[in-house]
Structure 1
Amino acid sequence: MRTIAIANQKGGVGKTPVAVNLSVGLAMAGRLVRLVDMYPQASATDKILGYDTELKASAYNLLTQNSVTLADVVIPASQEGLHILPSDIELSGAEVELISGIGGQTRLATKLYKSRIPYDYIIIDTPPNLGMLTINALAAVDEVVVPVSPTSKALKGIHLLERTIEDVRNNLNRPQLHISGVVCTRYGRTNVSKDILEIVQTRFGDKMFTTVLRDSIKMEEAESRSQSIFDYSARSNVAQDFADFVKEVISRE
């Protein structure tokens, strides 16, 4: 089983679209996938289940209540082979409870690995910060995929993420935790995009995915309609980009 957190301290880089479309794409490729939404904004949950879905329980309940199990929270998606551990705004309140609770930094890992379902992938969408929710995500995975958009601030904050990964690796007994890949998102046809992409490629070398995820109005439309890009516009350029990205992720199995 591969366990991957989609993380970047900087907001607006497309973490949730990467998490959602990677999860859907892997399921379409025949993998059994659990998508874990650790973002209180619940964007991944909305895109998989729709905006009006009423949840009986969420990631908040799983993390803060000992009696709540994965079976109480995980919901099958419409895409065969994909299950989601949903989030809602209540999850924002978990930060304080996790800080003060015993084992708060590894609560997610403790709950996740009690599952008896043989998932091929666990994909975790994280908030744009390095708080307790992100630390819980990092403590539950082996790999981190970092989405980077080609702006002048593309590398800002990544060194803090790397430092946090090092701290989790050393202090929470996760020696295998590492950045396994960096993917360029929202790439446009501008000289700035080209220049920043070259800088990022130089910085991360062979950790960079070859696939570049192009900026597209189709992606914005898919998000506004609470759909994956494969469901909304399967023949679009950005859907092909994500299909290629999924193939690259699979090739690293």
Structure 2
Amino acid sequence: MSSRAVKTEAVVLRSMRYGEADRILHLYTPHRGRVSAIAKGVRRARSRFGGRLEPYFRLHIELHEGRSELLTVTGAQTVDGYAQLRGDGRALDAAARACDAVGRLFETSEPHPGVFNLLCRQLALLDANAGGLASTRAGALAFRLKLLLAAGLAPQLGACASCGEPEHLVGFSGAAGGVVCAACETGSFPLEQEAHGFMADALGRALTEVPQVGAAALGQVERAIAATLEHHAHVRLMPAAGHAG
């Protein structure tokens, strides 16, 4: 592959020390999916990149693409540093979990502009509401449900995923891919109406309109998301939040 310059927007998902002064970055971009790049000399005091290559920054970034899968950062300008969330531990933790979920579920170079935009909206929401409702478990689960939708893994919620029965939906089956009725509930776990309603509402609403339900319902929602990912994507994510919110 011949070398060439690449210019793109990106969110820094993760940053790891490498050698004496470099960092390896995991980036999520709108048209190249997840990419890895090395930022040489970035840990030196006089680095021209300053602190803008830290996790959760949204950037205009310039990369050099050569023979290696690891690109080289040659320039970066900040689009948004989300400064407010960096001052709030809960919001910062929610940002870390959001970026981890994107990195694990969309780990290839396949482009997903909608996922990039969704992640940017979530980070902006966490930044605008640092310490508020946006960093709760409900907000994190709503974000994950939208990631499932973007990945083509949205659970079947309108009728039994096994037989198509539209009523008496009492459980959730990861293997079946959604809610199941009383006749098909073998191997499923209970899903109360409150949890079912949250999932349907969260998928249909903006991230700014997260429905609020009880902790028990959120526990069932998180279990449903986890079961869907494990059965259909073979992916396990960190808990949606460090503690219930």
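In terms of distance in nm of label points 7 Å out along Cα→Cβ at positions 43 and 139, the structure with the greatest value among 1, 2 is 2.
I have 26 for relative contact order in percent (Cα under 8 Å, 6 or more apart), calculated from one of the structures 1, 2. Which structure is it? Checking each candidate, the match is 1. Structures 1, 2 were compared on Cα Rg over 2.2 N^0.38 Å, and the highest value belongs to 2.
Each reported figure results from applying straightforward, stated rules to the coordinates on display, with no laboratory input. Owing to the predicted nature of the structure, the values given are computational and were not obtained by experimental measurement. Cβ atoms are built from the backbone, for glycine too; each structure is taken alone.
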